[in-house]
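Bear in mind these aren't lab numbers, they're just calculated from the coordinates by the rules spelled out. Bear in mind the structure is a predicted one, so any value in this text is a computation, not a measurement. Cβ atoms are built from the backbone, for glycine too; each structure is taken alone.
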Structure 1
Amino acid sequence: MTQEDVFPDRDMAHLDKIRWVIETQGWCAEPMAAVEDPPTPGYTYTIGFEDSYDHPEVVIFGLQPVAARGLLEMIAMHLSAGGVIPNGVFTGLLDSDLPSAMLPVSLEEFGDLFETARAYHDDQAFRVAQFVWPDKQGKLPWDEGFDDRLRLAQPVIGT
């Protein structure tokens with residue numbers, strides 16, 4: 001017994017795979033590996049939130065792709081159920097009412113980080129927001145006492 005391949009064509013171009021996943025699932029996650037020059041931690045961002053939920057694409061820095069995708073899936077489920085995620089600090093999405101934040105990102109300044117999203121949106125305007133996660137003590141990067149070891153893993157590019 002053979003298992004069917006989930007992709008209709010393994011030799012599809014990357015952007016065609018992205019389009020297919022969005023067409024079948026509403027959105028996809030695009031993981032990006034860390035780079036040394038300039039030093040940038042790994043990050044994962046969505047493509048399709050703008051079209052499916054009228055919400056900015058979301059980027060998460062410093063988490064393994066599987067963990068970031070899990071958070072993005074929670075956000076997608078919340079949005080698809082009619083929920084709203086405000087800009088700024090909020091609670092209610094993470095366990096134990098830990099705070100998190102959704103911060104608008106300037107594409108003029110950071111657009112190069114979202115090359116596949118720009119290609120998907122065909123250079124049409126789209127928005128990006130950064131999901132900022134807390135440390136183990138529930139502190140966000142701008143809070144006094146935030147775990148300094150996480151500052152390089154999660155740069156705050158949103159405002």
Structure 2
Amino acid sequence: MRKKNEEEKILDVNASMQGTLTFSDPVNLRINGKFQGKLNTKGILAIGEKAEVLADIIGEEIVIAGKVKGNIIAEKSVNILSSAFVEGDISTPALEIRQGAVFEGNIRMVGEKMGIKDLSRYLDIEENKIQEWVSEGKIPASREGDSWIFEKKIIDRWITNSGN
């Protein structure tokens with residue numbers, strides 16, 4: 001029953017917008033116009049073929065058919081269709097780039113659990129800074145033997161909530 005309600009929440013944006021869009025509940029968001037700023041979504045984000053997006057994007061499932069310039073962090077997957085032009089770094093556990101798509105940037109395939117080194121690359125922050133945050137209890141972490149372990153979902157939520 002819940003899944004059906006999520007499917008019914010569709011927001012189709014076919015205009016020029018600027019600013020920050022944040023969705024805390026799952027929404028199927030489709031952008032067909034121009035957007036500049038910051039996107040933080042839950043659910044499926046679809047960037048239409050004629051869309052031009054200049055934004056850093058944090059989301060769950062992201063499908064790109066148009067132009068995107070900005071860094072992308074996806075909790076579940078990124079799918080870049082053949083008509084897409086993407087410029088920016090991508091962090092995701094699953095990525096598909098179709099033949100014909102243009103992609104310029106770096107890709108980080110991130111699993112569900114990370115050590116300090118992986119988290120350092122994922123957040124683009126020095127390892128000693130992460131170690132300092134762990135010592136001060138500023139970042140969510142758990143201990144497995146002698147190592148600190150970070151769960152991607154928890155870290156993504158922490159980033160969103162703390163504005164880090």
Structure 3
Amino acid sequence: MPQSITEIKRHLDGRVQQFHCDLLHQDSEVTIIRFHATGTPYASRIHHSDGFFWPGRNYLMYQLFGSDNEVAGYRFDVCKDVRCSPDAVEFTDLLLDVVVSGEGTVEVQDEDEVDAAHAAGQLTPTDLAVIIQARSILVDEVASIISEAQALRRRLTLGSGA
């Protein structure tokens with residue numbers, strides 16, 4: 001039975017969301033967790049997701065699986081302060097998301113939320129610089145980041161898991 005771990009997502013407005021997950025892998029370079037969507041508001045869109053958290057990177061990746069356990073797409077969250085411990089993965093969400101469909105279409109989302117948060121004074125100049133840099137990395141290198149995660153999954157023999 002997998003070890004439990006909590007994903008803690010901090011929002012700029014002070015809200016904190018916690019998700020109970022399974023720990024799939026953890027070392028100094030990456031923590032991989034699985035969130036089961038059954039019984040949650042996300043269940044209409046996904047069966048489960050595997051989250052890849054890299055300390056030192058200003059983004060994280062969710063590999064999304066449908067009810068058939070096939071990859072349905074990927075979502076990248078731009079973030080800061082990624083911290084991984086044996087009990088939790090924590091980060092502060094910086095609003096911008098990059099979504100890659102199952103067909104490979106890349107879409108940048110929530111730029112309007114970034115603009116609104118900037119206008120409201122919720123983002124520091126450093127936060128804005130992080131968002132701009134992470135957006136550029138994700139748009140330009142999304143295929144290689146996904147390939148990196150897939151290679152890691154194969155090396156660790158994680159499979160899609162039901």
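Structural remarks
- Origin of the derived value 21.0 (mean count of other Cβ atoms within 10 Å over residues 30-37; candidates 1, 2, 3): 3
- Looking across 1, 2, 3, the calculation of relative contact order in percent (Cα under 8 Å, 6 or more apart) that yields 17 traces back to 3.
- Largest in distance in nm of label points 7 Å out along Cα→Cβ at positions 54 and 134 among the labelled structures 1, 2, 3 is structure 2.
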